[in-house]
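Please find the structures below.
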Structure 1
Amino acid sequence: MPLSQTEENYLKAVYKIAESDQGSVSTNAIAKMMSTSAASVTDMIKRLSEKGYVDYVKYYGVELTTLGKTAATILIRKHRLWETFLVSQLDFSWEEVHDIAEQLEHIQSKELIERLDKYLGFPKFDPHGDPIPNTEGKFTLRNQTILADMAIGEQGQVIAVKIHDTPFLQHLNQIGIQINTPLRIVSKQDYDQSTTVLVEDSEILLSHKVASQILLKKTS
């Protein structure tokens, strides 16, 4: 039985929360991500459980079944491929593509997605640096360090960001930080955990909140 768009969105929400929390997912956490009530979440989770996509135990939480993980991974694959297409082929900027990809990810044609992947050259990462699962659902992993955890004098290249909301990405645009931007840690403040980085010839002060969302590949 095919999933509705709403059901797919719930599976993706459970997958993403579990990815961060490493365990069963609470209905309250799903409700927060989906901007809905806990009661609505419970109803949907029960429906997905009946279809075999999740295991749900009251007061314990929600876990994706193998079927649920497969469905969520396929959805993530489509989303990230569409984001890549929009940026590389249609000149959208990285802060513009998330909402559009949210609509395109529900297209059901497997053949279309496979041709899209081939057309793009089988990319391993999307415009935000997130890994794109392949046809077997496998993700490419790489060593990455949170900018806030780097020491003074260390250098790296930006390879991903942890959040994709428009204001955050627009802020990075304004201060000259993008995927592949090289930078060096100049100083760190004990008081508020802010970090000063050198980007090209400019020193930029990053709050701890911002520095905690940027991932780098160390170069020294």
Structure 2
Amino acid sequence: MLKQSLILSTMLLSTPAFAGVTGTVSAKGSPPAAKAIDMSSDPKCKSLNPKAMTDDTLVAGGKVQNVFVYIKNPPAKDYKPVGSPVLDQKGCMYNPRVMGVMIKQKFDIINSDPTLHNVHAMAKRGEFNQAMPKQGQKITKDFKKAEQMVEIKCDVHGWMKAHVGVMDHPFFATTDDKGAFNIDASQLADGEYDIVFWHETLGETSAKVKVAGGNGTVDASVGK
């Protein structure tokens, strides 16, 4: 039994852990600094988020958050979406600012605020515009066609915006507060692919990434 346990432990230690396609995104130059948001048009918003700052460009230590990263040319296949992403309205801001979904993947939109929001998805195909007046209200939506990127805004509060990448495959991710991303590429065949990095204010860039066994590494920079 001890011998079997030692063999099993050795096998586990020698088996590489799944990492996916990973990397970090850095900022070029000096990105714009966050500014205070005037929420006085809605006293409830002002009380909920009295020190609100813009979140369209979040950079810490030179690394960029909210960059949408995706493989541009994966093999055509009937990929299946997993999970139900959530877009929340909290403190009169969208959270997350940037997210991805697959076509026909259901995602929930929630109003966590005790005030009226209006969710307006500016999709070329599949636009919707729906008021959400009640705190705790939830609606479920999906998109039928791929599109990068779909802007979602609140017609009541002009500072509220989010962007959704609508993909026909699951090979995408959004950078975190350290500029890091991890794309689950366990279904991606070995080979070289184009990978795109999109940011709403710092622009878009692309690179090549080699994938082997579902793993690959690539870094990028956005901005001027």
Structure 3
Amino acid sequence: MNEVRRIFLDSCAVVLSAVSDERVASKWTQPSVLDGQTVGAVAAHVARGSWVVRSYLDEGVPDGPATFSSAADYFAKLMEAATPEMHEGIRQRGADGAADGPETPARLLKENLDALDERLTSEPEDRLISVYGGNVMMLDDYLATRLTEQVVHLDDLARSVAIDPWTNAEGAEELVLSVGVDVGRARFGGAAVVHSLFRGAGAGPLAKGVMA
């Protein structure tokens, strides 16, 4: 199994731990740090984003070529095309997934993880997958988008219940940071990313490490 697939499965285990956490369950119906979403909705969203991979794989191999050339290309293009209706749909799916309480998303994630491990081992390196909106991309590129969602929303979830973040899977943060930088470069250009990292308003800790 290649590195991206291993990190994804390890990260799914972290998501399962978070969604099953009693501290999350105790605040399931309370507001999260994300506008218009409860703690449960955020947990259900990140759980669904982890196990939906199996559903897409079950749809079979789509015809190419790929719509997105990378995980960063996926995010950059969808961010540019996003509408209020798309965002509302995401929030609603999270709310629907949380409606029956914390046991359901945790159960669905565990059931799919048991199958995904073997499935990802057997899929070829050049496997194409049909994803959101019928778009086509390489399986490993899509897994990188799921990893990005996992790491970002695990942080949202931890802040929502006021606890220390769960420890991300080994290699997950490095991969997600790489995707994030590439998204920024695609949308705003390299110079804007450099400025944001080292000279932007939120770059205090980074800026201290470079020449004044």
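Out of 1, 2, 3, choose the structure whose coordinates give relative contact order in percent (Cα under 8 Å, 6 or more apart) equal to 31 when calculated. Answer for the origin of the read-out: 3. One of 1, 2, 3 was used to calculate helix-only ellipticity at 222 nm (-39500 (n - 2.57) for each DSSP H run of 4 or more, over all residues; to 500), giving -13500; which? Attributed to the structure labelled 1. If P(r) over Cα pairs in 10 Å bins from 0, in percent is calculated from each of 1, 2, 3, which structure is the one that comes out at 8, 29, 31, 20, 8, 3, 1, 0? The read-out was computed on structure 2.
We did not get these values from a lab; they are worked out from the coordinates using the rules stated. If you're wondering where the values come from, they're calculated on a predicted model, not measured in any experiment.
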